[in-house]
Structure 1
Amino acid sequence: MSKTKSHAPQPPTIDIGISEKDRAKIADGLSRLLADTYSLYLQTHNFHWNVEGPMFNTLHLMFMDQYTELWNALDAIAERIRSLGFPAPGTNKQFAKLASIRDVEGVPDALEMVRILVAGHEAVARTARAVMPSAEDAGDEATIDLMVQRLQTHEKTAWMLRSLLK
């Protein structure tokens, strides 16, 4: 009886001009961004469902626009992680470990929701900004472009929400 070794096909080597070490570091930062974005998405959707008061219609519609934008961003971030050759986190347990945004207990009043979302958008902006040095050092223009887009969105949204508090 001859012994034959089973050779599972090896995945192809990723050769996109960014070292595996640099890709891993960038993917780690993007995983944190994905977790923060998902956490902010859930928070915003929750507030959309539960907002009450004189600003109901304005906030209900604004929160819907915001959670829709966040939902769409999740794919772009996860797909960038995959493009770098790493699995994207996708469970509540992984997100809880990676996210800087924490759950809110109960249902805050409308203006407190706005304050919480300002802090959330600022936190996501900080997370996106923290990815930039690794991406710049590695010459990862695709990630830099994605981070610039996310920064513009989160900084603008935070400003718009802050404007409601004046």
Structure 2
Amino acid sequence: MNYHNITVDDMLNGDGLRTVLWVAGCDHRCPGCQNPETWSENSGIPFDEAAKAELFEALSRDYMTGITFSGGDPLFCANRETVGALIAEIREKLPQKTIWLYTGSLFEDIRTLPFVPMIDVIVDGPYIQALRDVQLHWKGSKNQRVIDVKRTLAEGRIVLWA
């Protein structure tokens, strides 16, 4: 898996103060996307042990609320194995941290991935430029949903994060 950046102390991509991993690779290619440079899975640099150490060092800070996976699309086929392993490791080593994930896929299509129950919030759906609204919280277009994963799985219906 390649990535473009690890952002530390981010307040724009999820609740609280977050570390954001910006991965490379996206097959949604939404018109008007804020990050088209991340679409190619060959863009960015390889996510190696040094990058992983940097990610965990930032995420381990006491004041850090959690991690957000964005991109690109963390659930792009070439990213799933690495992202899933990172989510499992974060959940094991830092269980108090929240995990958010942005994807252009719909929750209904990815809910059976084995690591989904370890995620706290998934922002799903493709960005649709015609539905853009800068007043929306945590999402770019009105069709996207900010989903409380644990409640959604427990109740068997989509529950939006409040």
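Quick note: the coordinates plus some simple rules give every number you see, no bench work behind them. No experiment lies behind these values; they were computed from the predicted model shown. Cβ atoms are built from the backbone, for glycine too; each structure is taken alone.
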### Task
Match the computed value -6500 of helix-only ellipticity at 222 nm (-39500 (n - 2.57) for each DSSP H run of 4 or more, over all residues; to 500) to one of the structures 1, 2, and report its label.
2
### Query
Comparing distance in nm of label points 7 Å out along Cα→Cβ at positions 35 and 83 across 1, 2, which is largest?
1
### Task
Taking distance in nm of label points 7 Å out along Cα→Cβ at positions 19 and 99 as the quantity of interest, name the structure among 1, 2 where it is greatest.
1
### Task
Taking mean count of other Cβ atoms within 10 Å over residues 27-34 as the quantity of interest, name the structure among 1, 2 where it is greatest.
1
#### Entry: Given 15.7 for Kirkwood radius over Cα pairs in Å, calculated: source structure among 1, 2
2
### Task
For structures 1, 2, calculate relative contact order in percent (Cα under 8 Å, 6 or more apart) and state which one comes out highest.
1
